[in-house]
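Take a look at the structures listed below.
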Structure 1
């Protein structure tokens, strides 16, 4: 189903929100990390492929991209990267704790990160349920 064409206005607004988050001032690499981790958790193969490629294009080595599911056991991620990856997992599971982020991110950045996680979940579901396979 060509959901982007069928509901252009609605889906278009989702992509406008995505663009807004991407230009919010948060490091684009952190947003891409969150989008990949959410896509991995939700099982969206297309989105995983897309965001892994995006991270490699941003300069993250493939060996580090491959470690994202096991980030807790890798020394290759910065504190901020670990925090947003953990937060992404927590928000997907509806148990996000903003106190962990508040020492490293502003309230606006926390809202933008949370919106990014929620939006990626919606985009994953549109792709997985409605896109032609």
Structure 2
């Protein structure tokens, strides 16, 4: 639950170092807030961050500092990110992806990374939706 609340902390202007909010946020949580390692790793890797890291030339830093988390927890943080709007309202994953693409614009590194990650993001939402339905 904590990672869901904190996943976008790296957007805070004072925390921007690499321009990759997942990595900047995870570093802040680790180095300043001394957050639990699992929370830092979930924040670092939410919403297929490895794709943006690769596109920014930050793959090695992301992977070495914050090993990825596998399984339902990883899917759940992406679900939390991709089924709410920037102001916290519920939305469908396809609408959220379209909003991100429109906000960043064609050719932007974040937009291109999200476009590439979309099938993985949609799959994460499906996994969590199925788990919730099964109780």
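Just so it is clear, none of the values below were taken in a lab; they were calculated from the coordinates. Since this is a predicted model, take the numbers as computed values, not measurements. Cβ atoms are built from the backbone, for glycine too; each structure is taken alone.
Here is how the numbers come out for the structure above:
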| read-out | value |
| --- | --- |
| Given 38 for relative contact order in percent (Cα under 8 Å, 6 or more apart), calculated: source structure among 1, 2 | 1 |
| Comparison of 1, 2 - label where distance in nm of label points 7 Å out along Cα→Cβ at positions 37 and 77 is highest | 2 |
| Structures 1, 2, by distance in nm of label points 7 Å out along Cα→Cβ at positions 85 and 109: label with the highest value | 2 |
| Source structure (of 1, 2) for mean count of other Cβ atoms within 10 Å over residues 21-28, computed value 14.9 | 1 |
| With percent of Cα pairs over 25 Å apart derived as 19, matching label from 1, 2 | 2 |
| Comparison of 1, 2 - label where mean count of other Cβ atoms within 10 Å over residues 5-12 is highest | 2 |
